[in-house]
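Participant: Just below sit the structures, each encoded as structure tokens.
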Structure P
Amino acid sequence: MNKAFPILLSVITLISCGKDPEPTIVVEKNDDTYSPAKVQPVLEEWQRKTFNYFYDGADPSTGMAYEGNERGTTVTIGGSGFGVMAIITGSERGWITRQQAAERTQKIVRFLGKAERFKGMWSHWYNTDGTAHPFGNQIKTGDVIESSFMMAGLLTALEYYTSTSAVETEIRDSVQSFWNTMDWRFYARSGNALQWLWFSQEDRLDLNIKGWNEGWIAYILALAAPDPHNISQDVYAKGWQSNGGIFRPNQSFYGYRLPLGENKGGPLFFAHYSFLGLNPQKIEDNHANYWQQNVAHTMINRHYCIEEAPSAYKYDERNWGLTACYGGKPPWNYSARSPTNDDGVIAPTAALGSYPYTPFYSTQVLLNLANMPLAQGTYGFADAYSPGTNTSEKKHLAIDQGPIVVMMENYRSGLIWNLMMKNEQVKLGLNRAGVKDKPAYRQGFHLAVVNTLTNEFDMMRHPDRKLFELGYYLESGGSTKFTVTHKAQNKVVLEKTVTGNSGENVFEFDGQEISYGKQHTIKMIAPDNKEYTISTRLR
């Protein structure tokens, strides 16, 4: 007898008796791939492994970071400045004690105090005895950009090491001494721009620092420096701003407005190096909002990788991110990769250093890398890898390691941003650069940048705080109602009324009826009864 016959007979009997068959119940399974329980341990593990480059992997005699872990004993100034921030992160995370962090930082500032300096600036690289290591074919060279990266780290340390202990007092005194003797004005003696390098043996300045690139932090510090070592706002306008040449108010790519910089944004380190300590969420001048600039830059970079790059490169949602790194065909050249300079090489620091800008998309890359031995090295991830050729460069570079540790932490806790942004010198420099006291955000979901491919804003629960967090801005404080609706089912899954403050706020939420991985609509009714909606995919 056909096995299907009894089932068919039952259905016919039900129909003939006037009874409807039982309705099919569809159970929508939640996707827990990006749940806090799964993401947080991976984030913690790889942030810590990368931190170890600056602690376990540092030069034992000076505490400084090596330029690269396979570059001999040459130590780096800029990368060690990132390392000072990473050490603070390790202290707060409990990977080392505060005493260990302070003693390591003390060792670093003692080395910096004895190292050769050039009108108060450090060189690019050093030997461990404090003599300047040749940079290119030149020796005895002062380097403004590297020195600014170091000073950014030291000003952050100034805000962190505040106890009266002898170690922390020495750190603060040393930082203040360095700050007071850095002669930025000398490096801008043409009056037209800061110069990157001074070849002291020839008394020759070289390379104008003009935006948009990694050099913004140098101008912020130079503007804030004590007289007679500071630069004028005129030098800032002529140099960094190129007399207005860096502003492109109508520039956009793939639907993302990009008011500063070059075609398709350039390498992603432009959005990292100056912003390890400068919080772009709080920075806006008359030309750009720097949060929107950096998020757009990151999204353009990702969009190019996924949609525009040659298919042979095998980029996808889990493999994207172009910036300066090793890589390419042997001998694995160092190059500032970008959408306009692409040879199939992904740098993990690109997506992972963008964590505050694209937390979900950066997590997609992180989880992939954590399961890819090819892209793993001694201290975290390899400097670069090529999905298309299944090859990698397992070396590490300090300037690529630092943004991973620090920007992951800025996403997780805002630690380094909070420390540096309260520094009085930094505040003064931003003010002299024309940065407003507060950005003039419009009411609504002011920090969300929607993916122009999907018209959705991808959100995941914060791995540490375990809730969805959606920033919103109110023109005036008061009762604010949020409604979360499952789009396909047209079903309200969450309603919540909160008291919002005038200005920036965060809507924190989760709920048993939310279907993770599915599209939802979030509606906000502001205190003035104006409505704002955003289409999201809640992960």
Structure Q
Amino acid sequence: MNRLLTATLMLSVALPLPAFAGMEEAREFLDNEIAGLSVLPREEQEAEMQWFVDAAAPFEGMEIKVVSETITTHEYEAQVLAPAFTAITGIKVTHDLIGEGDVVERLQTQMQSGENIYDAYINDSDLIGTHWRYQQVRNLTDWMAGEGADVTLPTLDIDDFIGTSFTTGPDGKLYQLPDQQFANLYWFRYDWFNDEKNKADFKEEYGYELGVPVNWSAYEDIAEFFTGRDLSHLGHEGDVWGNMDYGKKDPSLGWRYTDAWMSMAGMGDKGEPNGLPVDEWGIRVNENSQPVGSCVARGGATNSPAAVYAIRKAAEWLDKYSPPAAAGMNFAEAGALPSQGTVAQQMFWYTAFTASMVEDGLPVMNEDGTPKWRMAPSPHGVYWEEGTKIGYQDAGSWTLMKSTPVDRAKAAWLYAQFVVSKTVDLKKSDVGLTFIRESTIDSDHFTERADRLGGLIEFYRSPARVRWSPTGTNVPDYPKLAQLWWQNIGDALSGEKSPQDALDSLCKEQERVLQRLERAGIMGDIGPKLNEEQDPEVWLSQPGSPKAKLENEEEEPVTVAYDELIKSWNE
């Protein structure tokens, strides 16, 4: 999800329609903008561009509107790629950039009204359960083989996309096409962790090596160690904090927890890309993928002991080890703070920040252009088991609504494919660092650039990346359910309610939404069908999630040397 901007201000990029020039404009685009930064040789680049010119001919002069959230990748599309596409194809594109919540609101309005607000949306694959159940978007599998076959790029190469498992429904159909992806990972000051004095002092105090924390116990020790530490021997003056987070009662607070915080703690079941039958929202489904409960009394886990543990730890770390202002920040406000050089580590850091964290002159950058920080897999909580999801990966994806007229959907599909094409993707990824294609990740260009990106390329080339995934299909109506999280989590972090009381409230509110959807019957035999309530112990005594409370929620801390971790990935 876009965690970088939640403002409702709309940036509308309206493009004047130039004199149509087709391949002449395409060659100019390849010469001046792509400039060789493509996984395809020039001859194949031109062949793709010629295909776009020919396929777009029936739509020349048409004006279409698409929308996305506002992140660097989409700014590049709106400001550079949309004008280029217009010049090459004669299809005028207005690519609106708005806040993420506004994208969901517009899409929800189009679903409810049938009015064609936008001809295509880039919206998060977190809505896959919504799209599959409501059946108001074109499934792209059938679209590419049928109605949209004449406007589907022969060299699109769906198998090259790394996120299609996130955008495929239980029916095996592809509902969305990834446009950008980023993960939440552990972020830390590599230079501070490798300092000999820090290493010696940590070993003396805690009895084990300072390194990348594998579990939450080690993360907590490191947070305690660095908070208030004197680092003047490294030339650092001023406060130091061992944790960074945010706690403002704001929609972005909900994303932090629906974006896999609970699975990192170990709340859900094993499974990829999401836990089954209980996912990282604590929602249980039956064998027919019907949501059957959120509270423990119905077999869910949203208010389970593991979920309470997850919220309790977050609240403790925010209070004890984070900058005092963090409790009043939202995601956008908190995102830039680690770049100021006062934070030692962050459990849950989005790689979408990478582009802004490698700018020259920042306190977290070396003079040679390499970062003083690194990213690594996030540590897991005491309830976590091998095979359980351990992190979130955003996959902003192209979505075509059924309410969009066929000709407009075809024109929008051409633009969507243009911005994710192999001709364009390497250059777009170089700007935004939000990877969608295997060929881009494996390119020589990113091999050469890797040492300046703090572990980003190593992560995306590693086998670990498949354990990071977006919200899955257990969530039947993302817009309605997501808004419940930030208010209830906010009550827990502010101290207005205990973690248990806040999560009891959250799971009951989720079940009320599920009950309304069940009564409405609009999702048919894949909609919610709630279990009868039982004594929670009935469920807690069974294997899997929800999991019974552990007598000891502290475990032996474990760390690993970062360089050894990277070496194991490379091998």
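Since every read-out is calculated from the coordinates, none of them should be taken as a lab result. If you're wondering where the values come from, they're calculated on a predicted model, not measured in any experiment. Cβ atoms are built from the backbone, for glycine too; each structure is taken alone.
Participant: Where does the value 21, 53, 24, 1 come from, among P, Q, when P(r) over Cα pairs in 20 Å bins from 0, in percent is the thing being computed?
Facilitator: On the way: P: 21, 52, 21, 4, 2, 0; Q: 21, 53, 24, 1.
Source structure: Q.
Participant: Comparing relative contact order in percent (Cα under 8 Å, 6 or more apart) across P, Q, which is largest?
Facilitator: Details: P: 14; Q: 24.
Going through P, Q one by one, relative contact order in percent (Cα under 8 Å, 6 or more apart) is largest in Q.
Participant: Name the one structure among P, Q that Rg and Dmax of the Cα atoms in Å, for residues 172-419 alone of 18.9, 55 was derived from.
Facilitator: This value belongs to structure P.
Participant: Between P, Q, which one scores greatest on distance in nm of label points 7 Å out along Cα→Cβ at positions 132 and 468?
Facilitator: That would be structure P.
Participant: If mean count of other Cβ atoms within 10 Å over residues 164-171 comes out at 15.5 when worked out from the coordinates, which of P, Q was used?
Facilitator: It was calculated from structure P.
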